[in-house]
Structure I
């Protein structure tokens, strides 16, 4: 056993090169132990074990600095830098996050969970080294899928004229989350097939030095490659071919499904989750119906087609029709393309997870909304019920989009509302429309016939007096339960309002509430500051109406349970009832 003696990179260097292969095997075994029990990013980590062992054998972390792009392939790095118990001992599984984290170790440079950032961050470390008169190696590790992101290309562009030490490792496993798309990947294929000798080399076109290694799991060759560039005095790309999911046959064969996931049985890859939760197909059903009934409709994905329900066979069929486009990791391109499609007569729909939409704010504002083109933006899993790590925070979508001119941002609470909003968005031709898409929609069974072309009209779910609650999206059931309890306990009918529109106010309704209401309570599933509720508070301003806003506090919340975070911020049935009682008293 070698791993049990490894407490840091200095211990790895005590081994002979021929002993590193066994260390890699033990590292992979520890990795599988953890991900099979708690889940995580399987494929990216399994494929980079040997590369990581060789990196730590040759370079001197933390003096030499590693920057992992996305950092969802950092598990072997964590195992080898003093955190192996988090992978070998179930009692310590919770000791580490799924991404690099400087709070855990001096060997982690940044907290990172988004793609295409490593080259730019590494360039910044390199410039910091230069002005500080230091001499360490700076190494960026980036997967082939991340190269399609704009920031990665910007980093490569500047690196082409940088003239000091910078090592860029391209971990080429021929896969993004789904398959890769774009001309970059044609060139990577040509380079792989020619063993790195193909005349058309995009990295050399950027002005970068270049070396290729076909077998990224041959530790001896990896060590030789890294030793050949250690302390190099100029930027170089090391193009290394690896196998995503290496070491688990089913992960190697089904790379998309095994990019990440929950706990599984090692023997066959079957899930350990006993609960068979029925997947909500509301989103996919709406997109499929659109494409099947409108030949001018185009659905766009940015490397996450399965998130829209477009699994491999399905997306290939619609791609053949010209109705489905995966632009790779390039949300900026997706939004601008959607604007162009809408401008030239098509019906464009772009869908992406809420945390990734922040990458394309400029295109949302400038390319789409300034031009007022009627494309539809689907913001998947926003708010407190969305992703729950600080790298994938989804609590600020309202702040990001609600203030952009010409943009109509809608918040459905039910499956029926979503379907009517989607129908409206994809048939109207006046403005760009955004819709918050919940992971699981509740269904009332009652068709929604609302005319959403009448902008900013709120729906009064329950009519009453004295107190009115505005509840955004998935928070509405809490407000309705409060109203029920207030009626039971106090004999008071209060008003509950479903805003549905987040980009404007129903001023007619707000003014009418002044007649027989004294207290307005707003509830939202995102950040409080700059959110929907504070817009209502601003409207009432110097009037006699009291307004109490509830939302999530301003911080990078991480690994939370939605109900607990809501309660912590005052959004619970009992707390709101107490607020109402306090006012009435």
Structure II
């Protein structure tokens, strides 16, 4: 045995010294599965367990199990490893300490629903580690490993019978071989719809013979075996290569080398891979929510638009209002706990103004669009943050959609409501004998569908979003001509749909915040002309708090008021189109404004 190890190590060293294709040490070459570690050591897996080996193949540590589906990601002192215990159907998350020569089981994951048929790891743009589990019947799960105890991030559907997958960290995708058909790339980030696109297909749709088999992620592309293992397909950048191989069964990557396992074991293929590249970092800053609301009580596209009510004496007791457009209006505390539900029907957008003088009274008022009634729904808010439904104001809009409030300098309150056909009607609210009414005072329109809007009471400006076009500004006064001026067009930075709009009025600056729904980001502009672009950001996972990232935001709201705790510089509230960690109904996420200011360099 010692002679064989010495001979294998000598052969490996001589082949590398001579520049020839290196030969793997015998214990590595004969393994069922393997993974190369960055420092030259190896992990092997099979019926004999999970084994950590030196560069020459000598064993350093072993976990006894029947090991299948090995995958790994580098760590500072070794690797994070995922492997299936085929007897218990548990996935072991293992810390491979290459420096100390140790293998330690950090976590065990047992899916309650899946008969496992494959697994793979993925490291996202925030450097969080994920685990994909594939079930035999097409069900799959994505687990978040970072942040302590592994947690189910989402469930998803994949082609039945798929067992070969790999995480492509640099391109933020999950690669999956579908038996008998081809190679798919799925969005691996977890947020939004699990979109996919086809990379290669079997004949007659493509060039694969019999479908897709084993695969590997290359430094600059992908390697894939035909289902029969007779041909290897390489995609590096835009270049595609096909190589004839014999009885290929599995693939792996060793630095800049591609490894193939056939009936005789593992060998290095005589092909040079493109130079490695680091995992892609997010092009925009990624922030984290520090709190989230309970999920709304209706599934699907339900939660839509938030508003913030400030407690008159204790800001920490302020409330977040949120619409459920399948049910009514929700009220949350600053920890995200639901305090109240007003079943007012299909409410879409909501806005709040406080200390409004109407009809000889001073009231705090929330106004929402009620789509079934084609009306404005009005809610009075008492000093403790309790809401009371106080009636409806009929409108002339056929498909009432978005709304915002404006307090003119002379007092009173006006509501700007819009229709999906582009029309806006501005109503002046009246209160007579306890009954609210609305008087139309201005009409204007945009060329296509709007929704989000926000009024700057300080400067008498109104900002409106035209979903596929951009953001417009015009005078808020009903007496002024409605002459929209484009603030920002849809393009590279602001990606349709343009959704929620909100204003932050701080001591050192005022900013317009917009939901750029098409790329799951938030754009920040100066609120004053020329509306300079201050930057954009995304909202990602917060594993420590157990809060998922945010995607496809509809409405948002922001305040500069000191609400205490993390919200000393104000608070941003955004609607989340897809609740993960785990899957659930839509909700709203809370972020400290100071995190936005720090990320974008705002004063």
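Derivation of every value follows stated rules applied to the coordinates shown; laboratory data play no part. Keep in mind the model is a prediction, meaning the values are calculated, not measured. Cβ atoms are built from the backbone, for glycine too; each structure is taken alone.
Side notes on the structure shown:
- Which of I, II yields 33 [percent of Cα pairs over 44 Å apart, calculated]: II
- Read-out distance in nm of label points 7 Å out along Cα→Cβ at positions 286 and 390, computed value 4.5, structure in I, II: II
- Of the structures I, II, the one that -1500 was derived from, the read-out being helix-only ellipticity at 222 nm (-39500 (n - 2.57) for each DSSP H run of 4 or more, over all residues; to 500): II
- Structure (I, II) behind the derived value 19.8 of mean count of other Cβ atoms within 10 Å over residues 158-165: II
- Structures I, II were compared on mean count of other Cβ atoms within 10 Å over residues 110-117, and the highest value belongs to I.
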